[in-house]
Structure 1
Amino acid sequence: MKQTGGTSWKPAGPPPTIGLAQRDRHWSRTRSFLAENGLSALVVGGFRGRESFETYLSGESLQGAVVFPAVGEPVYLTWSAFRKIGRSDPDDEREYWIEDLRPGLIGPGILAALRELALERARVGVVGLTSRNPMELEGCIPYGVWAPVAAGLPDADFVEVSGPYSLLMMEKDEEELRLARHAAGVGERACQVMLDATRAGASESEIYAAVAGSIYAAGLTLTPPSLIIRSGVGRLAWGPPDWGVAPIPPRRIAAGDLVYAELMPSYGGIEAQQQMTITVGKPGPLVRELAAVARASYDAGLRALRPGLLFSELFEAMAQPLRDAECWHLSTLVHSVSPATLLGVSHGGVEKAFGAEYPWLRPRPISMDAELREGMLFSFEPNACRGRTRVNIGGTVAVRAGGAEELNSICCRLNES
């Protein structure tokens, strides 16, 4: 159960890179998507949304939107003139995916681009208007951006396609899977860093700094909300630390605590995730039992995962061990990453712990169902709860022709500091 001995992962060589061939693949698949759906163009919004959809077409994340026509060159809209100026910086030899980068107000920019393409009466797909991803359950395109577009093109037929386009984005080829393995590997090393830093007397902020520092030092970023750390006994709050926002000191770890974390390292626009639970001292019988249930859920997911399986079937396979053990779960058991569009039911069995006390914590249907395809990435994050005690484990898993490819190990079991 206890993991020791320094970092468990080291890169085999320089970080993997991708070139314009990957851009051409993304663009070709997008044009096929447009043809299959009878669309003349696609407006893909990233803005400050968690998933940064625009990156799939632009190879960058400039908090804007891409107008991608079925015929012709795409236009990239961003608020930041600094990024446009930066393209002429000395020694900048990067091959940018989209040449036509336009800074300024993004709504009027989208409107102008669609008019230039003579699409005033066309059928245009939109990604991000009513997307249902974590942290953006009501879309990521601001009203102030979309209002001038809708008012300026009253005869255009705008079609929301966030769901089906996300499924296209999920299918990674071998080049992209190398990026995913690298992100997961850096996350694996960060899990060991967390384990080494967790001890009685340490503060949550010290653990956070060690984990985040190891990820940034490796040349990766963290997908919002970056890093979740929680600690204590019977603590069910889940989200970024309160300190730093509220004027309160970081909590200090005590003997007998459970220390939780959700890591979200991202490399080349591809995210991996790791879920850590660490006991400070020997775990008691209940924690050991919940760890075994969570691991049984994880193993059930590994056995089930394969191309052709429905996402709902994957979730049901992972939920069964919790039902058998009469446990409930606070957060989802599994969801896709890059992007996080396929989401399992949250809060299953919560009535056993809280009855009708929290109406929002009711089982909800999955966000959308879909057939799994090779190259998709999932965060397995089974969490087993009894009362207010929770164990949460899991890492990133890829769908391969022969079944599941595990990209993490340390986080896939209970750890002891």
Structure 2
Amino acid sequence: MKKKKSKHPKVTLRMKHITGQRQSLYLDIYPPIIDPVTDNLTRRKFLDLFVWNEFEYKKQPLNESFGRKQTAWVPVMEGSRDRKGNPVEKQRRIRLDEVQVTHNQEAMRTAERIRARIETELLAPEIYTRLEKKQRDEDQRREKRQKESFLDFFLKQADQRKESNRDIWLITYRHLKQFTGGRLSFADITLSFCNSFRDYLMKGPSLRTEGRELSQNSKAAYFRKFRAAIKQAHKDGKLEEDLYHQVPSIEDGKTVREYLNLEELRRLAVTDCGVPVLKRAAMFSALTGLRFSDIEKLTWKEIQYSEAEGHHLTFRQKKTDQPEILPIPDNALQWTGPAGEPEAKVFDSLEYSAYNNDLLRKWTTAAGITRHITFHSFRHTFATLQLTLGTDIYTVSKMLGHQSVKTTEIYTKVIDQKKREAADRMRFDL
């Protein structure tokens, strides 16, 4: 008696070789189903997933068909012997690294979830309970979310940032785009991808200077933005897995706080800058210790004078949102220009941009300064000069608007180094 064949559809997960070291994952469905797009019967449903191949393949030419040369991927075989010493042919294996193995495991788990869901739908579409239908709809929404662009999501996150922070997000976006070729969906964001992008940054070149490697702090900053994005994506429900805590950060390098000495500051004062307002703002920062964000928004009504206090600023720090009263020296006012309306900005038209950063570099170079000086270096200059001239660290901390003296202690290391250098100059024989 012949065994009766089951009429229930069967969904099998299969692979198709697509390149030398990758195989595409697809579902083999029997009996065939109607494709909702083409209305034709089909047995295959590709999953937009791939695994790294564990065996080696090579391209082999086939016979010409209709005047066109064709090729096919075929296994690479090599000879070996069985236990009895008889020659046998076996397919040549490829050793996968840890990242590729992890990627394969994640891809197979995702593919198996999709296979099980579709088989369930085909087996009993008419007996879905309300809960099952809700689960099916959620799975379909999840699958749709997975196909959305992570790059678009990252760019929206960048647009929510301001000034220099936004610039770092945008540079990170460019690195992501270069690393992925411009295509990156949420389905692609796996633990193995995160580790691969981390490795790329660790070895990656600078986008600004050809042939130059990224600095350690740049690597750390860019990967920090990427981790912040995947953390937000998980919070928004776009990533099922919380990868933020699984991917190690990149440690910051040893920070070199560049500052100017009095002689260099005097040379800058008499050297022309391509954007005069940039020069005035930088010199004002060196004499007051203000951050760029506070100088950029400073208005004339915030510069005040009294017999008891002299000239001082009454403003609210942008970074900490704390109110501050900061005494300023009279010579700082020579860099503010003519007074304007109370609500007008003191340094009108000042803005943070890559163009202005380049002009700042040209200005310092023209003054004979070859070190990498940023706008923030002028704040470092104020702190270093104050400590060098004998101002106690507590007072300097308050003038910088630090909430803790520990933040200011980094500048004492600079002073200690200068003392060490001075002592070393006394090494001579008597």
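Points worth noting:
- Top of 1, 2 by relative contact order in percent (Cα under 8 Å, 6 or more apart), largest first: 1
- Structure from which 2.1 was derived, distance in nm of label points 7 Å out along Cα→Cβ at positions 15 and 183, options 1, 2: 2
- Source structure (of 1, 2) for distance in nm of label points 7 Å out along Cα→Cβ at positions 151 and 167, computed value 2.4: 2
- Source structure (of 1, 2) for Kirkwood radius over Cα pairs in Å, for residues 175-326 alone, computed value 17.0: 1
- Structures compared: 1, 2; top value of FRET efficiency 1/(1 + (r/R0)^6) of positions 79 and 247 (r between Cβ atoms, R0 = 30 Å, to 0.05), i.e. the largest, recorded for 1.
- The maximum of distance in nm of label points 7 Å out along Cα→Cβ at positions 207 and 375 over structures 1, 2, that is, the highest value, falls on 1.
- Among 1, 2, structure where P(r) over Cα pairs in 10 Å bins from 0, in percent as derived comes to 4, 14, 19, 18, 14, 11, 10, 7, 3, 1, 0, 0: 2
- Structure from which -10000 was derived, helix-only ellipticity at 222 nm (-39500 (n - 2.57) for each DSSP H run of 4 or more, over all residues; to 500), options 1, 2: 1
- Distance in nm of label points 7 Å out along Cα→Cβ at positions 31 and 383 from the coordinates reads 4.4; which among 1, 2: 1
Since every read-out is calculated from the coordinates, none of them should be taken as a lab result. This one's a predicted model, so the numbers in the text were calculated from it and none came from an experiment. Cβ atoms are built from the backbone, for glycine too; each structure is taken alone.
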